[in-house]
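Pasting the structures in now, so scroll down.
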Structure P
Amino acid sequence: MKVIIIGGDAAGMSAASKLRRVQKNCDIIIYEKDTYLSYAACGLPYFVTSPAMQKDDLIQRTKEEFEKAGLKPFLHHEVLRVWPDKKKVLVKDLSSGHEFEDTYDKLLIATGARPIVPNFPGVTLDGVHVLKTVDDGVNMKAKLSDPTVQNIIVVGGGYIGIEVAESVAQMSKQVRIIEMAERILMPFDPEISKFAQYELARLGVKVNVKERLESIIGDSTVEKVVTDRDTYDADLVILALGVKPATDFLKDSGIQLAGNGAVIIDREMRTNVEDIYAVGDCAQVYNWVKQENDYIPLATTANKCGRITGENLAGKHIKFVGTLGSSALKVGEIELARTGLSESDAQKLELDYKTVLVETRNVPHYYPGSSPIWFKMIYENGTRRILGAQGAGKDVVLRINVFASAIFNKMSTSDLGMLDLCYSPPFATVWDAVHITANAAK
C-alpha cells in the first residue's frame, strides 16, 4: 500500500509514525512545503524573545530521523491539486519549480492552517510579521533583537496575540494590542478574560479594544499604523488575527469543505471520498460536549487524531472520542485555562444551564505564595452535570484538567465536590478550589 500525506507537522507526522509502527511494509510519502517537520509551534512566542533558545530546540524530530524510521519526507514540496477519481496529486518542487504527478492508494490531508492576513494597505512592508512557522520565528527574533525596534503593535487579542505581547513586553519594549472585538480572549467569558487584561496592564502593555486596523504606513519599512481611532508609531507589527484552514488547493476536488474551508470528516477522520482522510487544523473535529463537528485548531487534538488516523489508514476503524477544547495560556504571573463549554457556547446551543463564579485561593492564606484565584463553572440545570469551566490566577491550569476529567465522565457538581483530591498546604487548601467551585452550585 502507498500512502501520501500532505503536510508534515503535528497531525501528519503523528499519523505517519503510527502507520509505520503498525504496518511495516507500507510506502509512506510526506510532502511538506515548508523547511521543517514536526516542530513545536506553540513554543514560538517564547522562542522569539529568549536569548537562550535556538531554533533547533523547537524541532521535535528531524527529517533524517523520520527517514531512519522508514518514512519518505520531501521538504519544499507543495501539493497543488488532488484528483480523487484518478488517485493522483499534482506536486510542485518549490526549490526547482518542477511539477509532477504522484499516485496513492490512500491519501491523508494534514496541511494545517495558515494565518489570516487581510489585505490592509501596507501589509507587505518590511517589519510586518506573522508567527506560524519556524522561519517566521527566526525572522521575528532577529527583528526584536534590534535595540532600535521599540514600538511593537500586535493586531489581534487571541491566544497568539496575547502570548506574543506578554513575552515581548518583558523585553522592556513598548507593546500595544489592537483588538476590534469588545475584549481580548473571546473564547473565555468576560469574568475570566478580564484578569488577563489586568495582568497585561501591570506589564505595561496597552490594550485597545473595539478598534480596527485600517492601514500600515511606511516607505519600505513600517513606521506607523492607522486605526479607525488614531495613529500609532510602529517599528514592528505582528498580525495575530487567527488562522484559516489551508485547503484552497482542494477546491473543485469533490472533497467536502465547511464554510470556513475546513475539511468535513467523520470521527474516523474519513472525508466524503473513499480512501481520503483529513486531520489536524485543516479539518473539523468532533466536539464531545456539543456532540457535533466543530473547528478547534489545537495541537493536542491534532496529535491525538493523527495517531488514530495512522491506525485507520492501516485498516482499523477507531473513532475519536471527541475534544473538550481544553486550552491554556500564561500572562505574566497568572494562568488562564478553560475546558468544555463557555457561557456563550451554552447560550448559542440554547441549553438550560446555570453558572457559578468563585474566588478562592491556590494554597492556604498562611503559606508562602498564597494568591487569589477565580473559577467559573457552567453546569446543566436540574442534573447539575458539569458542562464547562474556566479559571484565572496561579496554579489554575492543572485544576482545569480536573474539570475536564469531570466533564468527560459526565460528573455532577455533587460528584466533583466530594472527589478525593490530594491535600497538603504547599499544594492546596483542605477544600481545594475545585471542590469549592463545585460545591457552590445550587
Structure Q
Amino acid sequence: MRRYPGPLSQQMLEELAHYVIAEPKPFVIDLEKSEGMWLATVDGQRVFDWAGYYASKLIGHNHPRLYEPEYLKKLARAANNKVANPDFLTPECLEYYRLLHEIAPQCMRNPRLEVYVVNSGAEAVENMMKYLINLHHHKLLKKGRLPNPRRFIYFDQAFHGRTVFALNVTQVVHDPVVTKDFHGFIPGNIQVPFPAIDTSLPESENRARTRRSLEIVEDFLQRYQGEVVGIIVEPLQGAGGHRVALPEFFRGLSELAHRYDVYLGFDEVQTAGGQTGTFFACDQFDLPYPPQAVAAAKKLGNGVVYMLYPMEDRGVLDSTWGGTLADMVRFVQEMKIVREERLIEQVPQKAAVLVEGLNALAQRYPDVIYNVRGMGLYQGFSLRRPELRKQLLEIALQEEDMLLLGAGTDTIRLRPNLSVTSDDIHLFLQKLERVLQKVAS
C-alpha cells in the first residue's frame, strides 16, 4: 500500500493541478511541524529529507534560534516591506552585503572585490556572463579589435539555469526539453566533455580523462583566440548526474584561462553554503589564479555574483528587486547559527562517516550500486541500470519515509542540510541498506 500521498495531500495536489502543470513531490509539507532533517506532512507523516529543496537548505527546519523575538520582529518588518534593494538602502540590506563580502571565496579576496545581489541562481549566472562579456569587450577594444564573435566554453551535462543566456551554456542529454527550443540564441558557444570520475575505475583512467578534457579546452582556446570570453564550470555537476572532477582539472582550467587571457567563472549556485567542506567549493582546488567571477544562490537566499574587480561601465548589472530583504535577514541569522555551532567545521568528520558507509554498501551490493563520489556531505552513487533508480526512489519514500534526489539517468545525489547529525547519517545508512536489499531481490 502506498503511503504517499496521504488523503489531505492528495486533495491539495489535485487542486494545484487545476492551476498549473507541475510535478510536485507526493506530499504537502506542514512547515510548522517540520524539524531538522524531517519534513512533516499535512497528513501527519514524517519524511527523512535528503533532498534539501534541491540543495537550497542551509540548516535544518525550525531551529530554535529562528524564533528569537528580536529576529522575528526584524524578519516580519522585512517581509512586510518589499524594498528595491540596494537602491533604497536599509540597515538589513547593508548587513547582508557586509556578510557576503566577509564570507567571499578565499581565492578571490582582494581590496577591489565586488559583490552584486539578484533574485535567483539563473540570474546570478546570467549576470556573471554579462560581467565577463563586458570585460572581454573592453579588453579587445583596448587592443584595437572589434569584440565579435563571442563564445563561452562550457561542459557536457552542465546545468546553469533556465534563462535564455544560461540555457546556452547548459546541456543535459537526459532532459532535452530544457534546452531544445533555446539553443542557438547565443551562437558559437563550445561544449567540451566534463571529465567525470568513476571511483570504480583505476585512477589512471580518471587522470587520462582529465588530461584529454584539458587538451580539448586548450585546442579550442588556440583555435578561437580573441573570440572566447571565458570558461563556465560547476565544481560539482548536480542535475547532470552528480558528476565530480579531479581537483587537477580545475587547476588546469585556471592555468589555461590565465595563459590564453580568458576568464574563468564558477557556477556555485548549488555548492556554495558549506556542505562540500568549505563555504565555496572552489576554495578546495588550490587554484593557481583566482577565478574572475563566482555565481551563487540557493542557500544564500538570493542570487549572488562575486566579481574579482568592478567593471569600468556602470549600469550593466541592474534590477528593481536586487534580492529579497526577508531572505537577506534570514540568511544573516542562519549564518550566525552556522558559525556558533561550527557546522562547516564538522563537515569532514560527518562526511567521513557517510562516505565510509556508502562504500561499504557498494561492496555489499555491487550488482546494484557503484561509483560513490562527491564533495563533503554532497555525496552520490550510481545504479547499475536506470530502472533500478526509479525502484530505489519509490521504495525509499513509500516504505522507509525517506526522500532521495535523482540526477542524470542512473544516479542518486544526497543534499542534506548542515544540521545533519551523525545519528541522522547512521539512520540514513540503515534505511538505505534495507532499500538496497529489496532492490537487489
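Laboratory data are not the source of any read-out in this text; all were calculated from the coordinates shown. Fair warning: this is a prediction, and the values are worked out from it, not measured in the lab. Cβ atoms are built from the backbone, for glycine too; each structure is taken alone.
Set P, Q, criterion mean count of other Cβ atoms within 10 Å over residues 292-299: the highest-scoring structure is Q.
Among candidates P, Q, the computation of helix-only ellipticity at 222 nm (-39500 (n - 2.57) for each DSSP H run of 4 or more, over all residues; to 500) that gave -6500 used structure P. Of the structures labelled P, Q, which one yields 0.80 when FRET efficiency 1/(1 + (r/R0)^6) of positions 76 and 236 (r between Cβ atoms, R0 = 35 Å, to 0.05) is computed from its coordinates? Corresponding structure: P.
Work out distance in nm of label points 7 Å out along Cα→Cβ at positions 60 and 124 for each of structures P, Q, then name the structure with the largest result. The structure with the largest value is P. Can you spot which of P, Q the value 14 was calculated from, given it is relative contact order in percent (Cα under 8 Å, 6 or more apart)? Answer for the origin of the read-out: P. Suppose you compute Cα extents along the principal axes in Å for every structure in P, Q: which one lands on 70, 55, 45? Of the options listed, only Q reproduces it.
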